[in-house]
Structure I
Amino acid sequence: MTYILNIETATKNCSVALAKEGKTILCKEIAEEGYSHAERLHVFIEAIIHEAGITLNDLTAVAVSQGPGSYTGLRIGVSAAKGLCYALGIPLLAIDTLQTIAMQVNATDGWIVPMIDARRMEVYSAIYDANFENQRAVQAEIITEDSFSDCQKKLYFVGDCALKCQTVLTKDNFVFLEEIKYPSANEMSLLSFIKYQKSDTVDVAYFEPYYLKDFMITTSKKVS
């Protein structure tokens, strides 16, 4: 029996799901403005393992959202996943955060554009078709009225930056699904199971989150 623990902390949503044979059997998550991942994550993991009636030793692998996303959130999730894999001697699987958001869309036509807010008018985005196959690689981009203008297909935009993007992305073939804001560990279950079956694992010691941009520390411009 294949049990995979899925951890998603790339955005405001702190999410943990336990999957058996690629299907979610338990999921706990909460999205808070204060990024309570450090306090919530291990509580969720312990609760799910207990409620499922298994032990950590029953886990086959651990999957973690690899980014892009919040620097702090990603590091918390990856650190927890690495610690579990190292202690239990099981493989680590890395799942694309944007694909996890796209997996929440039920579309039979057009393409899906998952986006994660990167402050101001910049976003992290990718493009997937209705079968969740990647059509454009993940990138950081500044959204303008010309963004995605070369695409004639219907585009479904999802993610946590719909409000700011709707003001400039106004073409008739653009559809915003505002109810889909954050990636969830629930959608990681199938993706992680497929990767496990292919032995598509990452090195527990050397794996790093996909930040996409270098971390920058800025000083306050407030005049005292």
Structure II
Amino acid sequence: MTTTPVPDDRLPLRERKKLRTRRALVDAALELFTERGFEATTLDDLCAAVEVSKRTFFRNFVSKEDVALTPTQDMWAAFLDELERCEPGAGRPLIEVVQDCLLAAVGRMTAGGWARQARLSELLAARTPSMGAYGLHFCDRTTREALAILRRRLDLRGVDDLRVRLVLDLLVAAWHGALEFWTSLPGEPASEDLAACLREAFAALPGCLTLTALPKDGPATS
């Protein structure tokens, strides 16, 4: 069972230093990628900005795409942790359980300027194909991990994987819709604003399933 994360100030000194280096790399990467462009910024540029070696970079990340998508990846890691620790109660719809876990994960994203990082990351991903491809792979892997956790922790005997997978797919779709809207908000929207956007997206899900398709009127005549 996943344990509650240890606060930064209670970590050993070595771990605190590693965490500071990791955060510095994320901060520098997002600022440089935004200012100079993702492709135009090299690993040498990034490592020089933080004054670390490439070896140190690769201890923390596997690629430029990995460091650029860290804010949302950290949030989804928190979501998986919430799934491991949640107490769903008896008879609650599974969609409500996973929605609560996602909102709890967003609520944990308060340290280190996460909201600004997440917004910069999303804006970069929208115009960087390699980040989009990396994000799709990460999303699929995370969905499979979430499915495994739900299978292990909940009594889903007799429930086929397709229905459980569709619950998670609906959750992810609501996340992407909320994230896109949140990113477009003026100023510097906070994580609380993202949570509000998520709640609106969740509330819209039932209506999506009953949305009626009506043909348009015939072509207008002059």
Structure III
Amino acid sequence: MKEINKILDVLEDTYPDAKCELNYTTPFELLIATILSAQCTDVRVNKVTKSLFEKYNTPKAFANLSIEEISEEIKSCGLYKSKSQKIKETSQILLNDYNEEVPNTLEELIKLPGVGRKTANVVLSNVFNVDAMAVDTHVFRVSNRIGIVNTKTPEKTEFELMDAIPKIRWSHAHHLLIFHGRRICKARKPECEICPIKNDCNYYKEGNDNGETT
């Protein structure tokens, strides 16, 4: 526990501005943006949602669109056909069953089409101030590389991180690990020599600072 807190302290000093990098103004906008972010960069999502949310930003607005109309708006995000269908279905459910309000529990959120544990935890932590550990590709990669966890799946990573990290730090730890994964601990060529936590990192200590992907 002490070493994990030390690592998080260093990452906090390194990334004092670590936060959600998706642009949104409402819980629904963040929900849609996070669905769009699957296998797509936040930069690309923000470009798409900038114009998208100016035209449509409520469950009713999306529910009234056809899947083809949604597809046309989000096609540069990748997997747009699948995402379009899920966005429409989720919007219809929110309109019909939740009075257009995004639910604030994990159990209800993961019932929505296109919403897995990661998306649900992003929404819970960022708009409902719930302590939550959202595990995306960066969090999965970085936490396993460092040695905070030793897991094979994002879901197992989520639960092991929750055990390893104090609950009060879950939400911010998620952002710190993402920032570190995007800026230094990159997938294909981690910049180990400039890493501020390399001496506490299993990957570096095992001599893997050669740019190989893990």
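Details
- In this comparison of I, II, III, the computed figure -17000 for helix-only ellipticity at 222 nm (-39500 (n - 2.57) for each DSSP H run of 4 or more, over all residues; to 500) is attributed to III.
- When mean count of other Cβ atoms within 10 Å over residues 96-103 is calculated for each of I, II, III, the greatest value falls to I.
We did not get these values from a lab; they are worked out from the coordinates using the rules stated. Bear in mind that the values here come from a model prediction, so they are computed numbers and not experimental data. Cβ atoms are built from the backbone, for glycine too; each structure is taken alone.
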